[in-house]
Structures are given as structure tokens and as C-alpha cells.
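Once you scroll down, you'll see the structures, which are given as C-alpha cells.
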Structure I
Amino acid sequence: MTTLLYCGHCGRESADGSHEDCRRSLAMEPPRYCEQCRRRMVVQVHPMGWSAKCSAHGELLSS
């Protein structure tokens, strides 16, 4: 079974195009889509960073 990975910015398959613009955007803003399942995530931006939560895969925090 092959696991597809998705772009955290646009939600398309990672293998579908270069996603260079998406990578630049993700350097400045939180991901909007789960990279594992493509679900739209609940994103909160706060003064010290951000959090993004997928209903199936849990929460990501800014570093």
C-alpha cells in the first residue's frame, strides 16, 4: 500500500507539480491541510506562533 502525501498549503498531492510557491508560503504561514489525509485543519495563529489541528491526526505546533 502506498501512502500519498499532500501539500500542507494547497492540499494537492505532493507529487502533483513542484509546489515551490507552496513551500515559500509555508515558511511564513501555518499549513492549512493535513499532509497525511488532506483534511482541512483548524488553524489558530497567536502572537507566539500557531497551531493546526487535524481531526484524524492531531495537532501540529509551530517551532
Structure II
Amino acid sequence: MFVERVWRGLKYEGVYLKAKESVSHAQRSIGEYIELYKRNRPHSSLADQAADDAYFATLPKIKSGA
């Protein structure tokens, strides 16, 4: 179900709205959308946190060796 939401968002927010000049432009545009989705876009199922913020908050803190 999660993957379906990601693909739906990618199609409607990242692909269909903008014309692509070339395959490389499309690849770059899709990569930018995925970064936006992971780092900046709030998700209601994650208490309006971005996916990266929610994921990295659950990891144990790494102690520095210095």
C-alpha cells in the first residue's frame, strides 16, 4: 500500500504536471521528487514528519570516538 501511494504521488505531482525534454531530464526530475518526498514532504501517518525525520529519529544515537 505504501508503494502505491509513493507511485501515485510521483505520477501526479512529479511526472504528469511537467513536460520532460529528454530521458535524462525525466530521470533527474524523478530523483528530485523522491528526495522531496523523503526529506521535506510531511506525512499524516508520521505525525506530519518527513519520512527521513521519522526514520532517523528511531535509530540509536552513535557515540563519537573523539
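So the values come out like this:
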| read-out | value |
| --- | --- |
| Among I, II, structure where helix-only ellipticity at 222 nm (-39500 (n - 2.57) for each DSSP H run of 4 or more, over all residues; to 500) as derived comes to -4000 | I |
| Of the structures I, II, the one that 13.7 was derived from, the read-out being Kirkwood radius over Cα pairs in Å | II |
| Computed 18 for relative contact order in percent (Cα under 8 Å, 6 or more apart) - originating structure among I, II | II |
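Laboratory data are not the source of any read-out in this text; all were calculated from the coordinates shown. All values derive from a computational prediction rather than experimental measurement.
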